[in-house]
1. Upon calculation of mean count of other Cβ atoms within 10 Å over residues 26-33 from the atomic coordinates, which of the structures P, Q produces 13.0?
2. Which of the displayed structures (P, Q) returns the greatest value of distance in nm of label points 7 Å out along Cα→Cβ at positions 82 and 98 on calculation?
3. Assign the value 20.2, 78, calculated as Rg and Dmax of the Cα atoms in Å, to the correct structure from P, Q.
4. When helix-only ellipticity at 222 nm (-39500 (n - 2.57) for each DSSP H run of 4 or more, over all residues; to 500) is calculated, the result is -3500; to which of the structures P, Q does this value belong?
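Bear in mind these aren't lab numbers, they're just calculated from the coordinates by the rules spelled out. Worth saying up front: this structure is predicted, and the values here are computed from it rather than measured. Cβ atoms are built from the backbone, for glycine too; each structure is taken alone.
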Structure P
Amino acid sequence: MTTSASVVRASGLKDVESVKLSRLARLVALDDRLLRRLVRTRRARATFALRVLCRLYDPDMVVLAVAIALFAPALVAIADQAALALIVTSVLVIIVKRAVKRKRPSLDIQASVPPDRFSFPSGHTAAAFSVAIAMFSVVPYAVPGLLVLACVVAYGRMYLGVHYPLDVFCGAAIGLVTGSVLAVL
């Protein structure tokens, strides 16, 4: 036999869950609306430029840059710091992507082929911010330029329609945290 208190508690929990779901649903809908509004402004030259720029943060390109830098003695410390930042950030991004499993924006708005099937968080954005901040300990004079580049990459991921704004924001947060920790260590 159930008491009225347990019925109230049960219905109260259901109400709390529905409020949480509706807030999440509203956030996801807003995320989608913002992205769709942004991709309507696309232009061919900007799309090409942002594709090229974002390609610089693809894993194979970064590994190539680090490998080349290792042959120049003056660049070894920079290459080591960049590699460490990218490894730590990539592991965190993969863990979060596999846990959340948010699907990419619909194919009709993508102007670039996404590197994987999950959207949250943006790995390119996380990598760009992580490298930028991690460079404080090696080449602090380069950090402002790298941060501008990271912001352009973040914008580009949305502009190309492969990430929602929330994906990019959280990718930037992951990159800022991992880069900061590595710069301090």
Structure Q
Amino acid sequence: MSTYPCAIFSKMLTTHPVLLLSSRRGRYNTLSPLTWYVPLSQDPPMIGISLKPSSASYHYIRESGDFILGIPGASMVKAVHFCGMHSGWDVDKLMHLNLNSTRAKDVSPLMISNCMGSIECRVRQIVSTGSRPFISGEILSVTAEHCYYNSGWTGEAILIYYIGGNQYRVGDEIIDMSSVRPGYIPPDAIG
């Protein structure tokens, strides 16, 4: 992966793809698909995310004070959906999906190597905003595979977009994941 200036994070996310949130508490790591996020500032580089307060991810982030936003590509749509269908309280998603992970540069959660890029963040503030707490994070490091991102997403990068229910848009295709139910472990989850 190549390293980029942290200030370019908003350019990476302009199209608002689904992200794969990685968080850690002690030796436990969990993953959650994330669509509720917004760039907050370029100087310093900051992003805001919103999570269900009952989720394992929210509790892990509160305790650890950091998180990673992975940017999954088309081959990970089954894994993204699986992570959304299962609770991190009940399932070790990394183990079940056989995802490749590595130590991050600046934070405690594991970086998912299968993702096209990653944004490492440290929590700056958690604010109660109604049914979902809002977490602002300072961006510490941005990495991306050079074949997918080179001062902009390349033609090789196919991002995943959540369009509601069990449906995702991947490239020009609408993928319906209705057949995936909790407890189901997709064969060849990451393609």
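1. P
2. Looking at the calculated values, the largest one is P.
3. The correct label is P.
4. Only one of P, Q returns -3500 for helix-only ellipticity at 222 nm (-39500 (n - 2.57) for each DSSP H run of 4 or more, over all residues; to 500), namely Q.
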